[in-house]
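Q: Scrolling down, you'll hit the structures one after another.
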Structure I
Amino acid sequence: MFAWFERRIDPYPSDIPGTPPRGLWPFLLHYSHGAMPWLVAVGLFSAVIAVIEVMLFGWLGDLVDRLSDTPREVFWSQEGARLAVIAVVLLVCLPVLNLFASLVLHQSLMGNFPQRIRWQAHRYLLRQSIGYFQDEFAGRIAQRLMQTALAVREVAMKIMDVGSYVLVYFLGALALAASQDWRLALPFLAWAVAYGVMLWQVVPRLGRVAQDQADARSAMTGRVVDSYTNIATVKLFSHSTREEAWMRDGMDAFLHTVHRQMRLSTIQDVALNIINVALVGSVTALGLWLWSEGRVAVGAVAVAVPLALRLNNMAHWITWEFASLFENIGTVRDGISSLALPRQVLDAPGAVALRPGPGEVRFDRVTFRYGGIPGARPLPVLDDLTLQVAPGERVGLVGRSGAGKSTLVNLLLRFHDIEGGRISIDGQDIARVTQDSLRAAIGVVTQDSSLLHRSVRENIAYGRPDAAEDQISQALQMAEAHGFVPGLSDSYGRRGLDAHVGERGVKLSGGQRQRIAIARVALKDAPILILDEATSALDSEVEAAIQSRLEMLMQGKTVIAIAHRLSTIAAMDRLVVMDQGRIVEQGSHAELLQGGGLYARLWSRQSGGFLAADAAE
């Protein structure tokens with residue numbers, strides 16, 4: 001039975017997630033779509049349970065009157081059938097309804113609903129543009145993902161469960177009191193007005209505080225993650241005290257929102273107690289006066305006073321549920337600011353997979369600029385640039401920092417969309433093919449090849465998850481990583497290929513990380529290879545060893561390499577010199593030296609293989 005209800009909502013829908021709406025209610029409906037039938041079921045169960053509970057109060061008053069009016073010797077014969085029906089409703093129907101309501105609530109919704117939201121939101125975020133993740137703390141994004149999923153669940157369930165129960169219960173109580181005497185309904189109406197005014201004044205403020213609190217909480221979490229992620233830098237600069245102060249600022253901002261929330265909660269609690277005691281006192285006094293005047297029977301008092309006491313007990317619960325509802329609405333609003341941002345780079349309508357080819361790359365009059373100050377047009381990073389790389393050709397990109405080299409390869413990977421021109425691979429416009437197929441055709445080794453906090457095997461096989469063990473071993477040998485991998489271990493006793501490498505590969509040395517990265521790209525075996533400062537962070541001995549591995553990796557591939565250390569790319573088939581977003585020179589190492597241009601000046605200024613600053617230029 002449990003398993004059947006647990007399978008009613010698919011926590012991992014396979015449909016591709018679209019951009020969530022930016023409005024609150026459309027956002028809630030967007031993520032409640034798969035769970036809506038069961039949310040409605042919870043609302044219906046709650047409404048029926050509320051009706052039965054109100055009817056029980058009516059039956060109680062009726063029973064009091066009948067006990068007063070019916071002789072004991074004929075009571076059971078006259079009232080037995082009625083009492084049997086009430087017993088069946090109370091002892092059978094109500095528990096069964098509560099059983100099904102609980103099964104839907106706890107088995108179908110509580111776990112699967114937020115998991116479904118997390119899954120859909122995570123899949124959407126994985127396809128977000130690179131710039132999105134560069135503008136935010138990773139911890140902040142993760143925090144918003146997790147807390148927004150729970151907040152959407154709470155808002156949807158409180159509206160359908162608590163909302164329907166409270167509305168039906170109060171309307172039923174009002175009708176029941178009025179059915180005894182219309183004047184008995186007046187205190188309930190007055191209480192409802194006062195209660196509504198209190199909610200109207202306090203609860204929305206709690207919602208706004210909750211939105212600020214959610215933002216402050218995610219910012220605080222982001223600061224914690226940032227400090228822990230960069231713990232080596234913190235220790236190298238002996239800045240533990242400074243980090244404490246920075247973290248305290250974040251905690252203080254969060255604590256300020258907590259204090260605001262608690263002040264409103266105290267005001268709400270005091271006001272609620274006042275109107276609750278007023279309700280019970282006025283209903284009791286009015287009921288006794290009407291009874292003493294002979295206007296109502298004793299059963300009416302027996303109905304009205306317990307109803308008032310029941311509402312008195314429920315009022316605190318209802319208020320906290322409403323406060324929680326608005327707090328969660330605030331959390332959802334905060335999450336929308338991160339989770340509902342449109343993607344900057346999208347697959348074109350009808351995009352097809354990139355067809356495999358020999359690996360020709362063309363940049364035709366490409367212009368690109370990053371976003372600048374609103375109202376201003378920033379200078380282009382690439383300005384009407386044209387470059388052709390033949391299949392199997394090895395091209396080195398040279399230039400000062402900011403010349404546009406890394407931007408050029410990022411555009412080839414379509415991390416950004418170009419402003420003008422066209423980029424093609426084997427004659428196929430990369431803007432017309434799917435991003436996944438495009439990047440599957442390109443292998444990349446960067447200066448800081450971060451690894452996933454998973455096993456060595458998973459990291460190497462990341463480019464080809466279906467790789468066999470012998471293929472992984474061949475990639476290890478090709479990258480000369482087979483010498484140190486068997487000796488690796490982690491705190492859980494996993495060794496060799498099963499050892500985990502730590503966050504971003506922190507447990508490995510720079511040379512070891514780079515070898516694993518080379519093995520990963522070698523196993524991927526893409527026809528186009530990008531080397532972006534692949535050895536500049538390594539010492540000379542390690543660089544020499546890895547350089548030989550890169551030579552093997554480049555065989556038979558179209559290669560675009562970036563290096564400030566010109567000696568590492570001097571042997572390329574062709575060197576392309578860039579300056580201020582344009583190509584200013586092209587040719588072999590010898591030809592460019594003989595030409596006496598920018599490349600020759602850069603080469604002559606190198607000391608130990610690095611570019612020296614030129615103050616005059």
Structure II
Amino acid sequence: MPNWRELYKSKLRSAAQAIKTIDSGSRIFIGTGCGQPQLLVEELVNEKSDIQDTEIYHLLTQGNAPYIQKEFCEKFRTCSFFLAPNVRQAIVSGRGDYTPIFLSEIPHLFKRGIIPLDVALIQTSPPDKNGYLSLGVSVDIVKSAVENSLIVIAEVNEKMPRTLGDSFISIDMVDIIVESEKDILEYKIPEPDESVDAIAKNVASLISNGDTIEVGIGNIPQTVLKYLNEKKDIGIHTEMFNDAIIPLIEDGIINGSRKTINQGKVTASFCYGTRKLYDYIHENQMFEFRPSEYVNDPFVISQHNNMVAINVALEIDMTGQVCSDSIGYDFYSGIGGQVDFNRGAARAKNGKAIITLPSTAKNGTISRIVPKLTEGAGVVTTRGDVHYVVTEFGIAYLFGKSIRERVLALAEIAHPDFRNEILREAKLRNYIYSDQKELLPKEAKYPKEFERKVPLKDGTALLFRPIKPTDEKMLRDMCYACSEKSIAFRFFKNIKTFPHEFIQEFSNVDFSKDMAIIGLTKGTGGEEIVGVGRYYLIESKNRAEVSFLVRDDWQAKGIGTYLLNLLTEIAKNRGIEGFEAVMLSDNQHMLSVFHNSGFAVTTKREGNTFEISYDF
């Protein structure tokens with residue numbers, strides 16, 4: 001447009017003049033988040049304005065939302081696709097409406113005329129040399145609103161960063177221009193509390209070098225970024241991001257080099273941050289801002305190999321139904337991009353779809369993992385869509401799991417004060433075995449500090465960790481995979497079957513006294529147990545009885561030796577004075593493991609068994 005400068009001047013108006021062009025009864029769209037056109041919003045509620053009976057549509061508001069106040073009820077009716085704190089109470093009180101919809105599909109409401117827009121109030125950067133305005137920090141659904149509104153009023157602000165990507169509109173798409181010098185709205189992520197920090201660490205453990213990640217709206221996903229310092233070649237494809245991304249880019253951790261599409265780019269639709277972030281993204285070619293219909297499209301998301309989606313829930317029931325937009329009947333936030341990214345990541349090659357939530361609310365008085373959702377709570381992500389659920393107490397993998405397995409997995413990561421309440425309710429519903437052992441109190445909590453990744457003699461890496469009740473099925477499978485001889489060595493008799501009532505005795509451990517460590521490898525269908533070692537405390541002697549079982553095809557690889565060494569380390573640190581063991585006399589392999597332990601081992605033969613003991 002060689003004449004864009006003249007066109008720009010011809011469209012200049014004051015804010016008051018611009019707002020006067022809006023008719024009563026109009027449907028008005030207001031730009032998203034930190035990109036909110038503040039000057040236009042202020043003028044919209046000016047007492048001199050005679051606008052009446054209008055509808056205001058927006059996605060996520062930041063700063064003031066004066067149009068939702070009681071005194072403007074006759075002028076404006078707000079309809080939000082996501083409830084930010086500044087409009088939440090007003091909408092719950094009935095002064096506005098909430099439209100539940102996937103973020104990827106909001107633009108289609110505008111394009112197909114399901115929600116016909118009369119006016120779009122937006123904020124942009126100044127025009128570039130070719131006469132194009134950048135939508136800056138908020139492209140998301142704003143671009144679709146611009147393309148489908150009868151009138152577009154742009155607040156042009158030199159303080160708006162000029163972001164690159166599919167973020168531009170030409171001056172001839174704008175009807176009225178209002179110049180502004182207001183500071184762009186800013187947002188600082190709150191300091192995470194102890195539980196948020198622990199959740200973020202657990203999520204970070206699921207992220208591998210070369211993964212592409214989405215960090216959804218909320219404190220938890222954004223906090224995950226600070227625990228990626230040891231990762232390499234991380235890619236970003238996300239609806240939003242904040243300042244936490246900057247040091248990871250500067251340190252080369254986020255570089256997008258292994259992204260399947262949009263390689264080398266940070267792809268997003270909007271950002272929430274401070275002036276530091278806005279200066280950083282200004283004309284920065286690493287950042288590619290695109291509309292929500294692209295960024296949140298599950299098909300696009302699924303094209304990323306190793307895609308990791310991280311989103312937040314308010315409540316989850318014991319079968320895996322996720323509520324994310326309401327607390328009971330009261331709407332709290334929105335569907336947003338959770339389902340878009342959850343489904344996209346789940347369908348990506350080696351993808352991970354992660355739902356996070358603190359285990360409790362209201363200062364620990366209410367569990368967020370519940371037998372049934374609160375009355376009125378809506379399901380955002382169905383139980384069939386859920387893969388990983390993460391709290392500060394651990395990680396539960398639900399995909400492909402039965403209701404019984406889901407109940408146990410979710411109870412394990414619930415707050416200890418509420419775990420057995422979940423199990424008791426599940427028994428009433430016949431979701432789990434009626435004789436399922438209750439989980440132990442928090443004093444016997446899972447000792448995560450004993451998780452180790454260890455290479456064996458042949459270089460094979462195994463994960464060694466304490467056993468969990470949810471390992472019952474894997475332990476059963478291991479026992480069936482062992483030879484009769486190995487089973488006889490462990491249990492002193494030939495055992496042909498390993499039913500629930502038998503196996504659960506070995507998968508439920510009181511960690512305040514006893515210890516059981518399993519060795520895990522990745523099989524074709526997931527993790528498999530290949531070895532287990534345990535000790536039982538003999539309190540009267542302050543010694544422990546120790547035993548082992550290693551799958552036949554994994555014997556003679558050093559698993560038994562490592563298990564003994566780790567159990568010894570744990571027992572010594574707990575003040576236990578020594579180990580005892582009983583084994584069949586022809587179990588020469590385990591006998592040599594004990595004699596090579598470095599301790600002075602005493603061996604006493606009793607019939608066809610050896611009794612072994614030694615002090616630490």
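Q: Name the one structure among I, II that helix-only ellipticity at 222 nm (-39500 (n - 2.57) for each DSSP H run of 4 or more, over all residues; to 500) of -19000 was derived from.
A: Traced to structure I.
Q: Something else about it: Comparing I, II, where is distance in nm of label points 7 Å out along Cα→Cβ at positions 236 and 348 highest?
A: I
Q: With relative contact order in percent (Cα under 8 Å, 6 or more apart) computed per structure, which member of I, II shows the largest figure?
A: The structure with the largest value is I.
Q: A value of 25.0 was computed for mean count of other Cβ atoms within 10 Å over residues 212-219; which of I, II is the source structure?
A: Structure of origin is II.
Q: Let me ask something additional. When Cα Rg over 2.2 N^0.38 Å is computed for each of I, II, which one produces 1.38?
A: This figure was derived from I.
Q: Looking just at distance in nm of label points 7 Å out along Cα→Cβ at positions 532 and 548, which of the labels I, II belongs to the structure with the highest value?
A: For this comparison of distance in nm of label points 7 Å out along Cα→Cβ at positions 532 and 548, the top structure is I.
Every number in this text was worked out from the coordinates using simple rules, so none of it is lab data. Please read all numbers here as calculations on a predicted model, not as lab measurements. Cβ atoms are built from the backbone, for glycine too; each structure is taken alone.
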